[in-house]
1. Please compute relative contact order in percent (Cα under 8 Å, 6 or more apart) for structures 1, 2 and give me the label with the greatest value.
2. Could you tell me which structure in 1, 2 was used to calculate log10 I(q)/I(0) by the Debye sum over Cα atoms at q = 0.10, 0.13 Å⁻¹ as -0.55, -0.95?
3. Using the calculated result -9500 for helix-only ellipticity at 222 nm (-39500 (n - 2.57) for each DSSP H run of 4 or more, over all residues; to 500), pick out the matching structure from 1, 2.
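Rule-based calculations on the coordinates, nothing more; no lab input. All values reported here derive from a predicted model rather than from experimental measurement.
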Structure 1
């Protein structure tokens, strides 16, 4: 548990709530506490009357009670109460997210907006919450897909961001990871020790009805160097920083939730860097198994392709970007 959000030393009051001020840098006073039922809560103290902003931006989320209460003549408190003790770790992450979003805001109405913006993001996370941590292989696979997504975003203007986000199909478990302009792209990740083969997980992955199909491979190394490597959490945040609207952020968060991602501490390590990337054009004589060439009686398969045998199909990355 994060020691900053340790509720153990806070007594349960007979009425109302007991709080402890958080020792964090912020323009607004922040507290954690417990109410008379022993439920954990987070309090944000704001100046002025924020009733209209609270009503305008308010969102509801299962498992949280969110109220605005008058403190004294010129202050009001946003009180966020956790209903389920089992979600305490997630609650701490939500509080962290809120603090990060408001710590530079002087305008209380903007604080209200950012509080509910963070809560709405977590509403998406909690609605799609998985009961397991992503495996090492799943982390690498998602990292590779996000690396390609970030590269695509860097190649277009903001007006095309929505189309790029929509092109990412991996979390939806469709046939291909990316689909745009009648082109499909399958993304694969390899670690530094797996440079001789690439695993294909089904007979559908390298079969396509689209005009062109590309196989994109990222070779990922691990490093603790902050300048050259990113964790999965850091990569997610770097993509969020590119997005320029609440709508785009919501779409992105919805997709990474579907992929099984939550911004958990477990994804702060390892840190990856791309040691190499290769792109292949999957055309007629590309070595692959598809439904049409599987032996009779076989309905599912996975297999590995020798990279040395597909070198003649390699193309430059610019061919995808120009598409």
Structure 2
């Protein structure tokens, strides 16, 4: 798999690409550099797609590949990760060509292994929780460099002394932000989900993409993913990030051919959110809705409530 080769032999390049995207999302000064990188990646994946997919589906590959490449940086169980990636890519190809994922037994097994995630080490109404959530908000707004004790104290409405008492070092404060993001993921998976038609879901994704200011949580999750991929201390979060995504989406889009199809759509949606930053602002919403709807119609069939 090209994704696996890039994640191993070109690991530094892949990390640089995702970090460049994150910096450009927060600072317009990086936009031109990120756009140049984007053009290179898009051209490469478009060439691959031209060999594998029908012409009307070729522009869907880049979004999926970007989503999977982001997560495959996490080496949770390397041999299983690689085998599951191959299975996932084959399932995505089947999904967009004939609307069926086919067997995904390895992914199903890995998801089951990660169904009982590690708990967040504080009560929801504790000072630690307030501090951690404030740090997570800052992470989404300003990146890792924005997490300082003073900034977190101001965001949380607490004194500098209280923040320093609970999290004495910058490293502990950053890890608290990551734990808060992880807790948000778990709570989102556990909340009831209201089913939607594919058209309504695509419109919702487009609405999010059209308003970059609403993407702070997405940027925080990208930072968290990069940190888990780098830091062995955070490795315990790797399985949950890689293999439990898409559960909520599967409950929302009941027309999907299988529960695990939600993971495939989730990867593609994440890729679309990143790619949209390189589309003209006036065109962004229509572009996102068109591609998202195209993907979903191929996955569930053109007559499934779009």
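1. Values: 1: 14; 2: 25.
Checked 1, 2; max of relative contact order in percent (Cα under 8 Å, 6 or more apart) sits with 2.
2. Of the structures listed, the value fits 2.
3. Comparing all candidates, it corresponds to 1.
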